[in-house]
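Several structures are given next for inspection.
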Structure P
Amino acid sequence: MKPITVNAPNAMTLRKILEPSLVLAASLLVFATSNTCAADSPLDIGSRRELFVDDALVEKLTGKAELRLHHPVPQEIAIVHDAPWEGSGSGYHSIFKDGEIYRMYYAAYQLSATPAESKIRTRPLLCCYAESKDGIHWIKPELGLHEFRGSKANNIVFVSEKVGNVMSEPGEPAVFKDENPNALLDARYKALMPDKPQPLGHPRVLFAFKSPDGLHWSPMSESPVITEGGLFDSQNLACWDATRGEYRAWWRISPGGLRSIRTATSKDFLHWENQANLTYVDSPAEQLYTSQVKPYYRAPHIFVGFPTRYIDRGWCDSMRALPEREHREGRTKASEGKEHGRWGTVLTEGLFMASRDGVKFKRWNEAFLRPGIERDGTWAYGDHYIGWHLLETKSAFEGAPNELSFYVTESYWTGNSDVTRRYTLRLDGFVSANAPMSGGELVTKPLRFHGRYLSINFATSAAGSVRIEIQDMDGKALPGFALEDCPPLFGDTIERTVTWKNGSDIGANAGSPVRLRIVLQDADMYAFQFVE
């Protein structure tokens, strides 16, 4: 038998056969390598403050360590909305510090429903203004800008006005001071306002407004700036994002009847793009009525939000046992034929969420602000809406550091007024890395930092402690910064420099990839920052 002879291809033919496969293989190798590098690449946090509001920096939690949500503490009633032009429907607060004063804007109108009435009565929707020197004691100045029942002796700052061919409506105000360094002097304050509600099926739109002083307002354009993608019947937020150099807006949408949130960006506040629906790391689909998102001023690369959870529990024994049953029954009667009487059986409360990009959020599924102990004016639709946004205010304890203040509605939809209560929380105190006395550890992802010292915001019991080890990329302790080199830290403070046996200066490791191993016993650690 003769052997079979196969003619080998020449070099050119062989190259044509193999080259595409080699290129594909090389591409896949580069792709895999680049993704591995990206996954293992240290996060460059520079000298910015980092919070444990998500797991962006968390590599692992061991022992009894966990990320724990904390809750604001109720304080005094900050303001009562009892003026003749205000009423039981006042809300949607915008609050911010402006130089030496604090400003507050809010919707003002009256809601009414009793078993004897099968309708909701409202006075004209207005936007009012209050101010404070400390964020605690508020006044309603007589602005003399707009007439109500024949007098301008009031604090009304916005009324409905014609813009183009439609009427704007100040019922869901979201006012902010524009920190954009390129903002024009006549537009140092801005707001988004919707047009008046239209017949069912007719889309609403948003208009942009501007002001040189926060009191005298005018439209930025005769045309609406956002015309699709939402109902615009909640607080329509927008602010300047200094970290990314753009404006960011959030508003309510209702795909398939589910209340949720959409966002977009803009360079000039007039032309909006990049619309996207918010997504969540591990949260179920829930009804969210507001968003209350803004960059956190102490860590502006992080967006924090306080959305309102909206849930209809229906009529049952527990619903009938809640306060002010007569008012619930009145609201149910007034809403007959409208989503099965939801006005009497819906409950609302505040949540907390955080994001690094303004679109994908870690939303804590447990309530950040529960309705609280049962009493008149609570556990109802419209209760516990958290204002947009938080302020830093003085602590009631002499010598204690400042704290965060939140402003929350109560007694909504009952009587002739509602109120806004102030709540407080420690600075950065939304979420902590926590462990009981039996102990636990948190190890961060690889980081690059700038600075010479590590400062932490933490609290322990008298017997508890925090210790920190600095590791290399492989998880090995750096010489002189091992756990046994770190004396236990104990106390309760917003800023404490971590020390090791050889001191606190870690500047020699700045710019190098490191991990932090944080060991906790009956302790909370809220934030950390590398500083000079």
Structure Q
Amino acid sequence: MRFSEFGLTTLKEVPADAEIVSHKLMLRAGLIRRLASGLFTWMPLGLRVLRKVEAVVREEMDRAGALELLMPAVQPAELWQESGRWDKYGPLLLRMTDRHDRDYCFGPTHEEVITDVARRELRSYKQLPVNFYQIQTKFRDEIRPRFGVMRSREFIMKDAYSFDLDQSGLEASYARMHTAYTAIFERLGLKFRVVDADSGEIGGSRSQEFHVLADSGEDAIAYSDEDNYASNIETAATSPDGIETAPPTADMEKIPTPGVKTIEALSQFLNVTAEQTLKTLIVEGTDGPVALVLRGDHELNAVKAQKIAGVASPLTMASPESVVKATGCGPGFVGPVGLEIPVFYDHATIGMSDSVCGGNEKDMHYTGVNFGRDIETPETVDLRNVMAGDRTPGGRGTLSIARGIEVGHIFQLGTKYSEAMDATVQNPDGRNQVMSMGCYGIGITRIVGAAIEQNHDDAGIIWPAPLAPFDVVLVPINMHRSDDVKAAAEALYTELKEKGYEVLLDDRNARPGVMFADAELIGIPHRLVISDRGLAAGELEYRHRSDAESRNLKREEALKLL
């Protein structure tokens, strides 16, 4: 491809609406252009990268035995009503009506449609297992689209759905997809981790996320190489094992703390650490307000909390009026001593003694609070986010925290959709049996952004070779004034193409600095510079995109290196 024929426009300035590196570089390098909020046109250069991702995904899905199909993007409301998700999915679902006033949605996912396909096409257990997949456009009406293609409203996704006779069959299909996904991200040249995760709105008994590691990642990942453990921080478990309660050394005392409503202010006012305080949060329960108690330096995990019996889901903080009615004081001064509503204590609290907590009275706190004396020793639950240094659930290592970008998610759905939609096959005994389903998604467009977040420098993108839009960029210096440079560039361009390389020839009448800057911004792995001085020495100037310096190589050496 010749640069002059490519229609590529790069930008020197960082667009004002771009917040993260991938968004900035994708706009500057001309990979995408914004149409409206959360909607992007993929320009020719960006589309080349996107197609590279699709090709690898398709090859590994086919290798795993999955069958490609293509389902409609627009789906009838009746299917979503049948599964119970028409109302539950919420405002992310883009709803519409046709000219006959029939309700439809633009699919954010396709569990309902594929289940309808399965119940129509699959009749016998002899047709199982089967796994259908597609690569298709989705739409989720994000309230605040941001970060470019990382959280856009319209995106391209690979979604696959397996059907098995029972749970053991599902587990085998799930394992095949785990293997396929691992191969996909390894082939794409990305550093990633597989973590246990919450199934969320999709549902199911087990799920795992595939995260590309990047400092800008929205998700926190807890992992331990010692214990071979990794989990999304939402699901990383804590344990009471090994926690011991120290004996009391102080009497409980109620003291004035005027205007002190936060853990930080309390720590400063009483000259204590946050670890010595108890934080009491009042949330909505199924039968009235409920108290959740954590160590002051710990963060409540909403996913864990809303799964506790008696706590309302989704987790909702109680209103100030409800807090006053339930505890006798407003937020900021609530503590567990003498509370007459259900109270749940996090595991870590059991290791505390001589604690500081709210006094259930405005401008008052307790000091010297101890379990077994001032508060009945409770059965504890897992309420918090893990922290770096915590023990792993298996107890054989300590946790580290990294940032990750979710690019894939696999689920064991079980019979959630097949039972609701009566998707059955005849089993070996001749009876109808509900099929067990799995669901497996990969964000095709998101992978491109995640790859840039992981691979860039101040000059631009550094593509992993399998994702690069071109293998080699040729930069002829002053070819419009030098017949020798032009002839050498054209000959090299033809030879590399014939050898099967994807080559970009920068044939513009532009200054060398502009050509070098664009080559670095676009991120093509290999750069060869052709100049009169180099030709006189029988050399080409070679530089890999990740190298700090260029080096001069004989022409044949450069070709051998490629």
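No value in this document is a laboratory result; all are computed from the given coordinates. The structure presented is a predicted model; accordingly, all values stated were derived computationally and were not measured. Cβ atoms are built from the backbone, for glycine too; each structure is taken alone.
Which of the displayed structures (P, Q) returns the greatest value of mean count of other Cβ atoms within 10 Å over residues 142-149 on calculation? Walk me through the numbers on the way to the answer.
Numbers: P: 13.8; Q: 17.4.
For this comparison of mean count of other Cβ atoms within 10 Å over residues 142-149, the top structure is Q.
Looking at structures P, Q, which one was FRET efficiency 1/(1 + (r/R0)^6) of positions 102 and 390 (r between Cβ atoms, R0 = 25 Å, to 0.05) calculated from, given that it came out as 1.00?
On the way: P: 1.00; Q: 0.00.
Clearly, the read-out refers to P.
Suppose helix-only ellipticity at 222 nm (-39500 (n - 2.57) for each DSSP H run of 4 or more, over all residues; to 500) works out to -7500; of P, Q, which structure was it derived from? Don't skip to the end; give the middle numbers.
Details: P: -3000; Q: -7500.
So the calculation was done on Q.
If Rg and Dmax of the Cα atoms in Å, for residues 134-301 alone computes to 22.5, 66, which of P, Q did it come from?
Attributed to the structure labelled Q.
Give the label, chosen from P, Q, of the structure having the highest value of distance in nm of label points 7 Å out along Cα→Cβ at positions 86 and 278.
Largest one: structure Q.
Assuming -0.60, -1.30 is log10 I(q)/I(0) by the Debye sum over Cα atoms at q = 0.08, 0.13 Å⁻¹ as calculated from a single structure, say which of P, Q it is.
Here the read-out was taken from P.
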